[in-house]
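Every read-out reported here was derived from the displayed coordinates using simple, explicitly stated rules and does not represent laboratory data. The model shown is predicted, which means the values in this text are computed figures rather than measured ones. Cβ atoms are built from the backbone, for glycine too; each structure is taken alone.
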Structure I
Amino acid sequence: MKQDLNRLAGFCVAGSCALAAAVSASAQTAAAAASAPQNLSPTEQWIKDVKHPVDWMTWGADLRLRHEYVMNPNLTREGERNEMNYFRFRARVWTTLSPIEQVDFNARLTWEPRYWFKPEEEYNVYGYKGRTQQMEDFELDEFIPDTFNVKIKPADMPLTMTIGRQDFMVGPRFEFGDGWLIGDGTPRDGSRTHYFDAARLTFDWKDAKTVVNAIYIDQSAEEDAWLPPINEQDFRHYVSEQDERGVILYVSNKSVEKTQLDGFFIYSHRNAELAGGTDGDIFAFGARAEVKPTDKWTISGQFAPEFGELNDQDVLAFGAIANAKYSFQDSLNNSLQVGVEYLSGDDDGDDDDSNAFDPLWGRWPQWSEFLVFNTTEYGKPAYWSNLIRPNVNWSMKPFKKVDWVNDYSALFAAESYEDREGFDSGSFKGHLFRSMVRYTHNSHLMVRFMMDYFIPGDFYDEDVYDNDGMFTRAEIYLTF
């Protein structure tokens, strides 16, 4: 442990080892600086000075403390993974080194140990291999560089190049299409990391109010393919079920007032490494629009047909999502949003063809934390497909620093699975209720509690999957 901490300190201090902070961390630092008041308090001024000790260096850190409880993640009363109860402690430190004006080196190191209360027996989480300790033990975990890149912006040119490990995020939000298809490159390690090993070229055509991103992704299923973790753990070894090489072309235009129009192309070539992984090639074309016809209305939608060949099956699938949000702009900041999502499913009638929509890099808790753990349908976490999801969301601000969000989704299957074991002839997957309360004290402290509750429907065989499921999370988020 002492040796690992010394190595961590060496990584953070030594500039030669730091090739320095996540794209997201850089965005956080820039956003904080842009939003900082003109007259800082003595404490805030001290923090700013400490984080920017010299002209060519900035750094920062955060700590996320979470308690999570999962009841019946696979909707059964007994058996493996029937109950999960644990603490997560994620600490991150990042830095940006700018040796010359046009070049930034960014790095971030992440550590997320856990303490398990349940299950108490040895346990294979998400198919991780090699777990040997009892689950009630403290899980030291490893230190992983989840950002390690160089960012180059040539003078007097509207180009930015980012090469290396990076997140596709601006602050806490995913950058491309709200993360619907492009969000998390490491779905098997939860929210510990989101990184992509990629080369990205951004062209900002200001006269046309257009931004073009061209991205090449070289993502390995194994976390140590490019940058080995410190104190590497076998059960953490795979962050995805397959190796992926991909290309993304994403174009955003804001030339129409109060409107953003996006178009995108995604290609992914895959080689399966674990059960649940896929082999082959998949292509997706799509578009997204967001319009604010008035100050109170926001309407958005996106769609993507997919085609290609995966696991020796020809793929022809389709997905779409649309939302309409009305902000009352009253004293409580009430807002109401209604929407629907459609992801095509496979009817299992043809072994040569598949109509199941593939979420690509959209495997993160977009609309449910609980169903991330439910692997009954596809055998892997956070895999969204075969879905019709009408949804209503209500949010308000009962106090100045408190947000309260409530959400309901009715989940239907685009195709029923009556011929599969554990499923029935019905098409209703179930009711999903969500609630979240967040207290934001300032830019350094946030406290949040959230809960998902799922009631299964007749899509599942009631003799197998007949129990409600629940996820709860309480967390404190500290940022320096």
Structure II
Amino acid sequence: MRHTRLIRSAAPALAAALLALHLSSPGAGADVRGGAGVLDVEIIQATDPMKWGREGVYPNGRMGLGILTTSRNVGTVNVDWFQAGFPGETLDNRHPFIGQNCYRTRNGRLEQIGLAWIKHGFFSTNDNCADDPGDFLGVGCQDTYGNFTNANRQYLGPRSEINPLTGYWEPCGSHFDTGMVGYPAGDPGDCVMTHFSNFAPHDNDDHRLRISDADILGATSFNKFYLEGFYIVAGDENIENNWGYRQYFFIEPGVDPDWTFQPITAFKQNPVIDDWGDDSVTASPTTEGKVRVAVRVVPIDATHNRFEYNIYNMNLDRQIGSFSVPIGPGVTITDFGFHAPVEDEEPLFATGDWTPTLGPDAITWNAPAPDTNAGESFPNTIRYGTMYTFWFTADSAGGPSVLTLTQFKPGAEGPLAAALIAPCSFIADLNGDGVVDTADLGILLGAFGSAGPLGDLNGDMIVDTADLGILLSSFGLDCIAG
């Protein structure tokens, strides 16, 4: 028999309330999900942030937040919601995982400044439906984790242990089993819950949604911040409704001894990146996971523009190891920039900045190699639930292009492609696909003899052999990185 603990409140006085139920204990390797039907869990709230720990003194410290998240089963089958286990129990992997992120806007540029370890779900309250609370989220039912529960280290484990595409967690050798942090596990363990502590040996902000005072104070544009929650559920057939966020003011310590938080927008059911910039796309193909890429082009003067790109890995387990943006002939690139959230709790991953390499037709950033002398084993790749920001200045306007992202882990698919604006364009790319080819030739020939404007490449109000010559001179050129 096992005991399932329920902690559902943002208020400290209620955070210690327990509900103990005696239920059967499934095996550690069990990974059966749902049943015949549609498995679909959505997030319907991410709100009510609260500080549950601080390290250092303001304005030179860091706080550890938790946010409240609510999910709902909009599928047609029950969803497993089993507890990972209490000390001495065989670990169980049949439950959802909840992520928490924080972003800021600085001079209009969106940057991620915080991320929590992954929360292991347990025991569904089954609100707003007829089902009893228990180890399944019933059809049409809701389940809420308060901000204390989502900040409780008893239920927070390393993100690297989860495969975000499949939703699978290997309990044996995990942090809950051995107390270690490894990728892959350095100790096979015994598959029994051992590490189950909200206090020692943790610092006050360990594993929680950690945000530094400096990163908050470094924000501008009316002190805008975004708190995001997301769910990973094995077998979920629609991950697009698994992300949601709310925008907040962060109010500096004054009358209150620490930061306080004021919501300024309603909840939105999508990743923060979807509502930023000029355009965003999902890189293709998506068979091994989804990666969002967004762009913002900021005019600096009559001839210069700043190109800003954000890459958000939603559920690509293979991770992103490099990123390339095509550059047009004769374009000069300056003022390179990079930002990534600090993740110093996964010690095997490198933490250095990505540095750009400027080639004749593209600028490419690569994840820095690990510092083996510091005990690192893996490069600083873009892992799931994480957004990296890149920017530069070009003496050029933008045009339709294709950006390239390569994965770090091996897999079936090659590089990913994101069709977005870049400082690369050819006047003869009539269909805007980033390539001057037979499709553009067909468009010009179809307009031959007309006054244009389509196909009138030299602007003389007639589509003729002069325009054909311009197209043929750039035939085969493209704005595709890689």
Structure III
Amino acid sequence: MNLPEPFTARMKELLADEYDAFLQSLSGQRRYGLRINTLKISTDDFKRLSPFTLKPIPWTRDGFYYQEDEVPGKHPYYHAGLYYIQEPSAMFPAEVLDARPGERILDLCAAPGGKTVQIAAGLKGAGVLVTNDIHPRRVKALVKNIELYGIKNAIVTNETPDRLSRAFPGFFDKILIDAPCSGEGMFRKDPDMIKSWNVHSVASCCVKQQEILQHVSPMLKPGGKVIYATCTFAPEENEQMIAQFIREHPEFRLLDIPKNHGMAGGRGDWLDDDQMDSHVRQAMSGTVRLWPHRLDGEGHFVALLEKQADTGERYEPVNFPPVPDRVLEDYHQFVNTYLTSSPQTVAPDLKLLLQKDRLFLVPADLPSLHGLKVARSGWFLGTLKKKRFEPSHALLMGLDGDNIKQTLSFSADDDRLHRYLRGETLAVQPKGKGWHGIEVDGYPLGWAKAAGEMLKNHYPPGWRMM
């Protein structure tokens, strides 16, 4: 591995006696992980169903290592949203966040959505999850993962932190900042990160991190928590960034994160001379560093901060207009014909919202989102067309198999299922007229619609297996 000389020189100075073990680890074997999506399947049920060789990742409740020669991204269970493929260390920040049902949480730099999916599993459909990314192209991947993993209570935005802070004053219980960084912790996982290290330099990333952090406090309730995470080793982006934030925001304090399974504390001795406050130096040991030579994962840094003071910001809830029943006649007819339970019964904490001809269930008690770039407003149910309702793929992925009246379930190794995932028509006898849910071992994959003696494929074109 051809590492940049300034990087190796800095790490040799910082790590001293540990440097040789650290350098050797970067040339070693990376580890592969997946996290079970407990919105759709329990950990025990998946372990019974899994075709993969799984070993628990010790710092997360539902994450597992799998073997390098296994390819879970091509398995039908992946297309059913039963698990998310994620680097093992990357599962730790959302574990520290510890989402609980009913909380309001912001995933500020969220795409492609691995931590969003993990947070949503903790919320269990209750509460509000605002998941944001500033890059429009990356937001598309975020929306796809919201749909794939059956997340109903998420608002997806494509905004800057300052515009979000004005829209959500005093709103959130917790905020996760998976900060854009120089990516040094991913050198082993992705050698392309080495090539881009000079472009995404430590100095340029520090500017972005400072910009993000200055807009966090107004969005948090008193007692709210911020989880700041990076995948870099640079103290400038980690300990020094947190020390600067505390100095500029005295309403925050660092909380201690328990360290197990080879984790190390942050280093107060790596702070700059102008950050010499002894209390801050001591508190920095409460942060966590995940080193690749100490545990089976890539390099990460995680800090947990709590807002102690009330800075006076408050949000004003907006009342969404009710959708007239006469507008919803075709939707109700679809629900009565094809579903055993209405989406409102499946997600009782959400309320109907009509945006032009698109129907959503959205979290209640939101502030006004007017003027924000919103890519997805809650659970997208489908489109109201002339004299019919067209169900969305997101609707089906948010349902259990027993919520759908007409289903066809195939085993994971059935070639007909693979043809369906490639977008082909299914030459099977429909169970009745109209819409059918296609499943793998009882878990929904997508819609198909009866057409004579076969089923017309409605699996989204952009999702199909090649």
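A value of 173 was computed for volume of the Cα convex hull per residue in Å³; which of I, II, III is the source structure? Don't skip to the end; give the middle numbers.
Numbers: I: 152; II: 173; III: 141.
Of the structures listed, the value fits II.
For structures I, II, III, which has the highest computed value of distance in nm of label points 7 Å out along Cα→Cβ at positions 102 and 182?
III
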